[in-house]
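Scrolling down, you'll hit the structures one after another.
Please treat every number below as a calculation from the coordinates, not as lab data. Computed from a predicted model, the values in this text were never measured in an experiment. Cβ atoms are built from the backbone, for glycine too; each structure is taken alone.
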Structure I
Amino acid sequence: MSEAKAHFNRRLDRLGRKHKAMGDGYTTSLRKDGLLVATPRRKPRRLPLRPLMFVAVAVMVSKVCLLSYLGETAYQARLDRLAQGGTVERAGAWTMSIDPVTRALSQRINEFSG
């Protein structure tokens, strides 16, 4: 008797999950035996925003630290040398270029460090 109840509870759980998934929409299809079957609509994949934001913050922190450590003239000289390279190097130079936020944060760090 308990095995039948466990089977029934598993079936209820499965139906509950399917019902919840179908709340976002569903599609129907006709099987070969003539039965209409409703299946939940698949959700489109989204870009993983958290890892992308982590990479963006890591790049920004590294830019600020390098600019603060090297100074603007030495940093710009290295960027100019990097911009003379191939496609990947030019993309790296563009990514690591000095923008107003990087410059302001670097100046702020230099003010605090003395």
Structure II
Amino acid sequence: MNPAVKLAYERELSLAMEAEASGHSREAFEHLERAHILGQRSTRAHVRAHWNMLRLGIRMRDGREVTGQVTRLIAALAVTRIWVPVGNTGGANVSATKPMPIPEDLRRLLEAP
């Protein structure tokens, strides 16, 4: 992960924690989705994003999200180095195998040399 992407990834995780601490679960999840997009090419970052999504799903008492994140955590550990659905936001509300458009600001970061 290049330094700019790593910095943006860490910032999204930090913003997610701040939003969650303020009681804004949906906003927190949106930041975790952005972190997921940024980190999905690194096994460690990919797993970390899903771990945080799982924790938030538990706190929100969202059974669907918890179940989805458990399976996504296992998949992230097993296949990140082989294949990822580029742009996928990582939440249980989307297919785990569906490539998705990358937000423009994140795309610029990911495409930078």
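Calculating distance in nm of label points 7 Å out along Cα→Cβ at positions 35 and 99 for structures I, II picks out I as the one with the greatest value. For the read-out relative contact order in percent (Cα under 8 Å, 6 or more apart), a value of 24 was computed from one structure; give its label from I, II. Only one of I, II returns 24 for relative contact order in percent (Cα under 8 Å, 6 or more apart), namely II. The value 19.8 for mean count of other Cβ atoms within 10 Å over residues 51-58 was derived from one model only; which of I, II is it? That value comes from structure II.
The value 13.0, 41 for Rg and Dmax of the Cα atoms in Å was derived from one model only; which of I, II is it? Don't skip to the answer; put the middle values down first.
On the way: I: 28.4, 81; II: 13.0, 41.
Structure of origin is II.
Between I, II, which one scores greatest on FRET efficiency 1/(1 + (r/R0)^6) of positions 11 and 75 (r between Cβ atoms, R0 = 35 Å, to 0.05)?
Details: I: 0.00; II: 0.90.
Ranking I, II on FRET efficiency 1/(1 + (r/R0)^6) of positions 11 and 75 (r between Cβ atoms, R0 = 35 Å, to 0.05), first place is II.
For structures I, II, which has the highest computed value of distance in nm of label points 7 Å out along Cα→Cβ at positions 3 and 27? Kindly include the intermediate steps, with their values, before the conclusion.
On the way: I: 3.9; II: 3.1.
Result for distance in nm of label points 7 Å out along Cα→Cβ at positions 3 and 27 over I, II: largest is I.
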